[in-house]
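Got some structures for you, see below.
Since every read-out is calculated from the coordinates, none of them should be taken as a lab result. Only a predicted model underlies this, so the values are computations on that prediction, with no experimental measurement involved. Cβ atoms are built from the backbone, for glycine too; each structure is taken alone.
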Structure P
Amino acid sequence: MESDIRADVAAALDAAERARAKAYAPHSEFKMGTAVITDQDEIIPGSLVENVSLGLAMCSEQVALFSTVTNSAGRPKVLVLRSPRTDGKLTWPCGACLQVARELGGSDMMIVASDGSRIETAKLSDLAPRLPAKS
């Protein structure tokens, strides 16, 4: 990772942790926060928002990604997640969140997952190589 990106990711991890603290997760208690780094060097946070009707919940990744559009913050280039582990492994975006990231940021978007002590990165196209794309 380049040093500029490293500094941006460190700042985004801090933003994701702050967003995680704001997550509304009374049903699962699985607090998750995200931050998107855009091509305009903006960092846009998002928090998980649950609902007793599961289909009405919104993942933190989607909140952050949609907020880049709302705030005219530019094209997402890095998606940074901060959450507890799932089954002992770092938590990565679900398929729906990867599809939204693909639509708004493209297949080259970098995904960063962290539990607060460990950090891993992957290219979106490596996590979901066959997502539909606009022409």
Structure Q
Amino acid sequence: MDKIRALIVDDSSVMRKIVERSLRQAGVDLVKVTEAGNGAEALASLQDNPVDLILCDINMPVMDGLEFVREAAKLECAKGVPIVMITTEGSESHVVQALSAGARGYIRKPLTPDQVKEHVLPVLVKKP
């Protein structure tokens, strides 16, 4: 696997660090990590910071994760970049909404390195 540039989108700075640590513990070779506190910040960041992977919370202020996924799909700079949702939401409807909006995977919090191996590594290998 190549070195990965990741964008981690979550309104909790602590959760962003947990996600980064879980990626590293799962063996993802992170060369650069960009953080955003909500979907709007993430969209702005994508314009200047190309990434290979996006991990995004669903429940955030300003712009939630589902809206972010829909808007990111319209950006040329985000085409083909896998988005994995990370959330406390457990309902099947949220899973369906995230995947329908363009997410390639879905992980429920609390995030563990094993979940990263199961849900994130496959999308990195199968980039379109």
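If distance in nm of label points 7 Å out along Cα→Cβ at positions 32 and 112 computes to 3.3, which of P, Q did it come from?
For distance in nm of label points 7 Å out along Cα→Cβ at positions 32 and 112, the value 3.3 is produced by structure Q.
Could you tell me which structure in P, Q was used to calculate FRET efficiency 1/(1 + (r/R0)^6) of positions 56 and 120 (r between Cβ atoms, R0 = 30 Å, to 0.05) as 1.00?
It traces back to Q.
On distance in nm of label points 7 Å out along Cα→Cβ at positions 48 and 80, which of the structures labelled P, Q is highest?
Largest value of distance in nm of label points 7 Å out along Cα→Cβ at positions 48 and 80: Q.
Going by relative contact order in percent (Cα under 8 Å, 6 or more apart), which of structures P, Q comes out largest?
Once relative contact order in percent (Cα under 8 Å, 6 or more apart) is tallied for P, Q, the winner is Q.
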